[in-house]
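Enquirer: Listed next: structures, encoded as structure tokens.
What follows draws every value from the coordinates through simple rules; no lab data is involved. Fair warning: this is a prediction, and the values are worked out from it, not measured in the lab. Cβ atoms are built from the backbone, for glycine too; each structure is taken alone.
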Structure P
Amino acid sequence: MPFLESADAMVYALVGLVFLVAALGMLGYSLVAFPAALRETGFALAIVTLVNDLLLVMIIMEVLRTVLSYLKERGTSLQPFLFIAAISATRRILAIGAQMSVAGENLSAEKFREAMLDLVANAGAILAIAVALYLLSRRPPSRAQVE
């Protein structure tokens, strides 16, 4: 069994390293692509794209934090996954806003209705996640966390 535990830790460490490289690569790409997006799409859409990309970096880093937590404590927590879900829903809201901004007055009534439903669903998800995070923070520590 000790060999399998060591192999498990090694695989998690390698996965964590790949996540770190991916986050750094995405961060670098975001910063390099921003000036071109600024020239091609204008300030507002370039900023939305940059924020969207940075939120993706944050998602990758939260997954990396989960891997590190697993390696340290040999267990996982629900909280990092809730953060990832909240960031993902925020990214979706930004993407919808950008799509609607680009479409402008050419947006059909049906597409507008779909976008509004998508926005409401994502806002509701963020609210539910916030409530879940609040409830998790009020939970008394487990026996393992106290020791």
Structure Q
Amino acid sequence: MRYFALICLLLLQSSFVSADESLRRQKVTGSFEEVKEAVSMAIENRGLVINYTSHIADMLGRTGADIGAGRKIFDKAEILEFCSAGLSRKMMEMDPHNIVMCPFAVSIYTLPNEKNTVWLSYRKPFGKASKLVGDLLEGVVSEAAAP
């Protein structure tokens, strides 16, 4: 019985690790608007264009009552989606199934009770294209988070 409990504990622990390995996040000091502008500039500094902004906090606020949910998850939360034709082409030539990584996205959000703190996160790329896309996303976040 002890071995069974130990195996269950190890399996449970490994699922938490793999969940964290699928994303990168970074805490930044500042206002939501300042950090969002910094992310936008970091994307545009690479010659890329933001295709879409997803207003996640607004959507959750609008739909929460409809599904019986009242807890506020974010104060503000948006996802900036963007693409690089050249980089997208390279990664899909490596493997056409890499289409799931397009468009690239950086999440910007603030949590209730965390004053002057903004979080930046993105899905960690995988496979052969992970270095190409990972360097781009890491560069955008690092530039935006720089003081």
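Enquirer: -0.57, -0.59, -0.94, -1.07 is what came out when log10 I(q)/I(0) by the Debye sum over Cα atoms at q = 0.15, 0.17, 0.28, 0.34 Å⁻¹, for residues 57-96 alone was calculated for one structure; which of P, Q is it? Before the final figure, lay out each step's value.
Expert: Working: P: -0.37, -0.46, -0.89, -1.08; Q: -0.57, -0.59, -0.94, -1.07.
Considering all the candidates, the number was obtained from Q.
Enquirer: Comparing P, Q, where is Rg/Rh (Cα atoms, Kirkwood Rh) highest? Kindly include the intermediate steps, with their values, before the conclusion.
Expert: Values: P: 1.09; Q: 1.05.
Top value of Rg/Rh (Cα atoms, Kirkwood Rh), among P, Q, belongs to structure P.
Enquirer: With distance in nm of label points 7 Å out along Cα→Cβ at positions 73 and 113 computed per structure, which member of P, Q shows the largest figure? Can you show the working numbers first?
Expert: Working: P: 4.6; Q: 1.8.
With respect to distance in nm of label points 7 Å out along Cα→Cβ at positions 73 and 113, the highest-scoring structure among P, Q is P.
Enquirer: If helix-only ellipticity at 222 nm (-39500 (n - 2.57) for each DSSP H run of 4 or more, over all residues; to 500) is calculated from each of P, Q, which structure is the one that comes out at -14500? Don't jump to the answer; show the numbers that get you there.
Expert: On the way: P: -31500; Q: -14500.
Of the options listed, only Q reproduces it.
Enquirer: A value of 1.07 was computed for Rg/Rh (Cα atoms, Kirkwood Rh), for residues 25-88 alone; which of P, Q is the source structure? Intermediate values should be presented prior to the final figure.
Expert: On the way: P: 1.16; Q: 1.07.
The structure behind it is Q.
Enquirer: When relative contact order in percent (Cα under 8 Å, 6 or more apart) is calculated for each of the structures P, Q, which structure yields the highest value?
Expert: Values: P: 22; Q: 31.
Top value of relative contact order in percent (Cα under 8 Å, 6 or more apart) goes to structure Q.
Enquirer: Starting from the value 3.0: which structure in P, Q was distance in nm of label points 7 Å out along Cα→Cβ at positions 41 and 129 calculated from?
Expert: Values: P: 2.0; Q: 3.0.
It must be structure Q, since only it matches.
Enquirer: With distance in nm of label points 7 Å out along Cα→Cβ at positions 49 and 65 computed per structure, which member of P, Q shows the largest figure? Present the calculation step by step, with values, prior to reporting the outcome.
Expert: Values: P: 2.8; Q: 3.8.
Answer by largest value of distance in nm of label points 7 Å out along Cα→Cβ at positions 49 and 65: Q.
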